[in-house]
Structure P
């Protein structure tokens, strides 16, 4: 049987990410071909806390929610590392794409636009306010590697060319192992090792992003930098600004529901839910569930604080 070309991977976790994930999933079904798969991952010890409507939404949209073990996977609890754990789970597709739950796909898209053989596709990070460029000598040196000579411009800090630094909000990788191993396994190993450098400041919560370029190279792969239109990061310097005119923005990373409202995309997200689930609010799929219910019309999204 032919392998699916792409599987989207994301976090489904109560209280906020379970609802965000459903809107993300509706946007995947709206804008990608039917042979693209989607799997949401929930920490196994929290599966029982998920709202029944979230399971119902995934069933209606032909997606799965799978448990993953997160406890004991780091030397101390590291919730931001759940994306790496989700990426590591086994799947049978040509490529997988980890995508943050606070992302919406807005325009018709295809796996070919996000994948490149022998490469990990990701976008330039919005900014790097947590450290100076000199930190890369320490990070790459921990693995006996030289800092790459290549320089890029960050998405929201374009005046200076910097050492390659990428957002971990959308990371697309081949499932088959590269010369150095399967990419997400290498990413996890890289993050675990760097996390043990106790005198390295700011490694949490930025461990996933500061290790991403190193892990790509350690896996024997290259990086394919996605255009901004494929991962348009809102918030920060873009706070309160609408989407740029004259550009087709395929994907937005909105961070929290307030930002989504500010750019006028809340109704668009609700419309995708309505088209694919028949409701504007996910919990209405199972309105009599015993779990605590949101009030009618109340926002169902939460927020995420990590710089991307």
Structure Q
């Protein structure tokens, strides 16, 4: 049975339920267990719930060491950019050991990181940097768009035997949605077709899934039926679902809050062009942020970022394009 929960509460419920189910799950963070009233501290004690130093290098390093020792740590990092000071651990340490030991060592750690917090936060706390992690062998990347998927993907991430970077969009934090009670697992690497249509495929990442759905409703009023796909994870990326949709619609628009040349959209577009070119009847459309740092000014921020109107325009261009020459 489902009931309504905020996105952030759904993430917390997944962590809590996994800690109840598995005593090896630990929870670290700079804003966890700061007083005796912390609900996780009360439920699981100071041996499993720890406040950490204000050092991402330290807390991620602690988590990787604990994972080597047989635990399943979840690190609450708040801002994704905070991982940048610990990239050796994130990119060069945790994901490598499974391969370098021929599968003898696993590193089951989850790095929970917020992203995309625009609304006047300016340049250093607003990035959508998941694209830079997509190509790291051994590192999985989850980007849930709904409270239900936030719970299900967090559960799957904690249970996975190797590192997962779990990105949650700050503008989704208090968004409500139906969330299943009890155990709920969304497999990593399984996209969701959230709206069916036959004229064009829209693949949208994270927060922009909602914008894509709103754009699809606008387009439907003009007789254009868009199929909307939420990849849910970027590594592994479910290219099969995307290519099957493109084979049906013949057109693709990819929507991503990252900058164009650092985006998941560019990778998805390349996969479609490489593996599904014969299905395409128009060039692939890409709707992303501009290649610039997010400004403080709201009008400039809105100019820089993708929105419903830009998605609608890109779809209309795809639909109106002359067919791609064979």
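Given a value of 0.90 for FRET efficiency 1/(1 + (r/R0)^6) of positions 64 and 184 (r between Cβ atoms, R0 = 25 Å, to 0.05), point me to the structure among P, Q it was derived from.
P
P, Q: which one has Kirkwood radius over Cα pairs in Å, for residues 192-287 alone, as calculated, at 16.8?
P
Out of P, Q, which one gives 6, 28, 36, 23, 6, 0 for P(r) over Cα pairs in 10 Å bins from 0, in percent as computed from the coordinates?
Traced to structure P.
With relative contact order in percent (Cα under 8 Å, 6 or more apart) computed per structure, which member of P, Q shows the largest figure?
Answer by largest value of relative contact order in percent (Cα under 8 Å, 6 or more apart): P.
If mean count of other Cβ atoms within 10 Å over residues 88-95 computes to 19.2, which of P, Q did it come from?
Q
Percent of Cα pairs over 20 Å apart, for residues 104-199 alone was computed and gave 44; which structure, P, Q, did it come from?
Q
For which of the structures P, Q does the calculation of distance in nm of label points 7 Å out along Cα→Cβ at positions 24 and 48 return 1.4?
Q
Readers should treat all values here as calculations from the given coordinates under stated rules, not as data from a laboratory. All values derive from a computational prediction rather than experimental measurement. Cβ atoms are built from the backbone, for glycine too; each structure is taken alone.
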